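What follows is a set of structures to go through.
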Structure P
Amino acid sequence: MNQDFNAAYWQERYLAEQTGWDAGTITPPLKNYFDQLPDKDLRILIPGCGRAYEAEYLHAKGFKNVFLADVAEAPLQHFASRVPDFPKAHLLLQDFFSLSGPYDLIVEQTFFCALPPELRANYAKKCAGLLAPAGKLMGLLFDTVFEKDGPPFGGNRNEYRTYFAPYFDFLHFETAYNSIAPRQGKELFILLQVKTAIADKIPHA
């Protein structure tokens with residue numbers, strides 16, 4: 001990980017409450033997608049999870065195999081205190097690029113935009129490698145340019161396509177219709193399925 005945005009950097013951001021990306025609750029696009037999932041045994045990974053309101057919602061709905069990963073300890077501790085019956089073994093204090101799979105679903109929520117842009121192609125490849133055959137990457141990407149230097153780092157859908165196209169089939173890749181008000185018109189809702197040939201070729205580290 002870029003030295004400027006390492007574990008110590010993110011830990012300090014959380015301790016200082018410099019978390020402008022934190023919506024304080026699960027956002028509607030993710031909630032609506034989760035509400036349509038019938039299989040409570042899906043292996044779900046939320047990388048760069050932060051305070052993980054998505055995992056809290058999934059846990060309350062009975063999903064048993066939700067895993068959270070973050071390089072900063074503070075948000076994982078915050079989550080553990082909010083959801084004390086969540087399996088502690090599913091809280092991974094670990095860099096995303098060192099994770100191993102496989103998972104059936106990866107949930108993207110303000111992690112991609114936190115990565116230095118030069119890591120975006122590696123992110124797409126790593127997601128593909130973490131997914132089981134027919135596995136999916138679902139979530140939100142900022143489709144906008146920010147006035148201040150990141151993180152968060154902005155971008156646009158045409159750029160993003162170049163990262164994901166080698167590894168994924170695009171099931172949905174459109175502006176989210178139900179973003180929270182501050183992000184209205186600035187988010188892409190994505191649902192990507194790992195290509196069969198790719199899933200067979202990329203080893204699950």
Structure Q
Amino acid sequence: MPTPHTPATPAPPLPYTPDYPLRTARLELRPIRADDFAAIFAYRRLPEVCRYLYTGPYEEPELRADLTTKATRTTLRESGDILSLAVVVRETGQLIGDVTFVLTRAEHRQGGIGYVFHPGHGGHGYATEASRALLKLGFEDLQLHRIQAELDGRNTASARLLERLGMRREGHLKENEFLDGEWADEVVYAMLAREWHRVTGAE
């Protein structure tokens with residue numbers, strides 16, 4: 001019999017490197033490169049983009065160092081590993097945002113997603129499309145059991161995006177982050193594998 005600390009099902013197949021680029025109807029998700037700096041700096045330096053994030057707005061040297069690290073995040077080997085991917089519109093080749101996938105706890109098949117997009121490309125469903133690709137990677141390729149996302153409680157646009165994906169609002173943590181000189185709430189959304197399969201019809 002499995003103990004409370006022993007998963008009843010196998011852990012994800014590790015190490016795992018996606019077959020890049022990940023393709024959706026309109027987008028390609030590929031590893032971030034050093035030459036993505038200008039495109040990413042264009043939105044990561046904006047106060048309105050970073051208002052609800054835990055980092056930024058970025059200064060140029062800080063972002064260059066960050067991208068150097070992110071460019072190495074292409075393979076998942078153990079708990080805590082991250083994939084950092086640029087989101088590119090296939091038709092134009094334009095980089096419009098970046099996303100992250102975190103293997104939070106491999107032994108319990110848990111993951112997390114995050115996303116940041118240029119506001120000039122809002123309203124087209126790109127963030128939803130890219131995030132859905134991350135859920136597919138987690139639930140179908142890695143066979144994870146649960147994926148979650150955390151966001152600033154004031155970020156209603158991001159909450160609506162997660163709800164469009166079929167994720168559930170699971171938790172509301174009161175004033176647990178001090179951001180931009182004030183206490184902010186954090187909200188947790190999550191989805192289970194069986195919910196993903198029900199929503200998508202995936203086997």
Structure R
Amino acid sequence: MLILASASSTRKVLLAQAGLAFRSIAATLDERVLETQALANGADGRDIALLLAEAKAKAIAAIHPDAIVIGADQTLALGTELLHKPADRTDAARQLDRLKGKTHRLHAAVTLVKGGTLLWSDVQTAELTLRDFSDRDRDDVLDREGDAILHAVGGYRLEGPSIRLFKAVNGDYFTILGLPLLPLLAALRDHAPHVLEDRPA
């Protein structure tokens with residue numbers, strides 16, 4: 001059995017489109033507490049993405065020890081500052097203004113866990129630059145995005161109208177969406193080839 005330790009609709013779509021049969025079970029973790037502790041110990045955005053991905057996978061694997069569990073997480077780093085999913089539209093606008101005209105990094109981590117054992121992990125990074133957009137441009141995009149923006153770190157969705165605010169994107173598209181899919185599929189071929197043979201119901 002293959003389990004995705006996430007309720008992310010984007011990650012579920014990516015796995016389904018790849019033809020994988022899996023269950024989705026969200027891990028219950030206090031991510032901000034883990035992040036704060038990690039930052040205090042000198043971790044950066046890349047480290048934290050990997051830490052959270054592994055923690056999510058292990059939490060679900062403890063309940064389903066016979067399953068192969070995929071853990072995934074993504075962090076947005078503007079220098080040493082980490083941004084999170086916006087609380088509301090006002091917060092989304094604030095985050096976009098913070099990123100305007102600058103380059104930031106998205107770190108996407110993915111892990112495979114069985115029982116209490118980490119089988120594999122990887123972190124991929126993409127660099128994105130927003131253009132120097134106007135308040136009107138920003139508000140128009142937020143209108144078009146609607147509530148979907150509240151589930152997107154940084155206050156944007158590259159796969160949606162938010163693309164209008166960007167100047168440059170350097171990195172793997174799946175990494176930007178929060179799941180480095182090609183490395184994950186390669187790892188499944190190496191560590192759990194049987195899950196690739198199962199077909200979705």
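The figures follow:
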{"quantity": "Computed 26, 21, 17 for semi-axes √(5λ) of the Cα gyration tensor in Å - originating structure among P, Q, R", "calculated": "Q"}
{"quantity": "Comparison of P, Q, R - label where distance in nm of label points 7 Å out along Cα→Cβ at positions 59 and 83 is highest", "calculated": "Q"}
{"quantity": "For 21.6 (mean count of other Cβ atoms within 10 Å over residues 67-74, calculated) the corresponding structure among P, Q, R", "calculated": "P"}
{"quantity": "Read-out distance in nm of label points 7 Å out along Cα→Cβ at positions 35 and 51, computed value 3.5, structure in P, Q, R", "calculated": "Q"}
{"quantity": "If mean count of other Cβ atoms within 10 Å over residues 107-114 is computed and equals 25.9, the structure in P, Q, R", "calculated": "R"}
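Here, each number is a calculation from the coordinates, and none is a lab measurement. Keep in mind it's a predicted model, so treat the numbers as computed, not measured. Cβ atoms are built from the backbone, for glycine too; each structure is taken alone.
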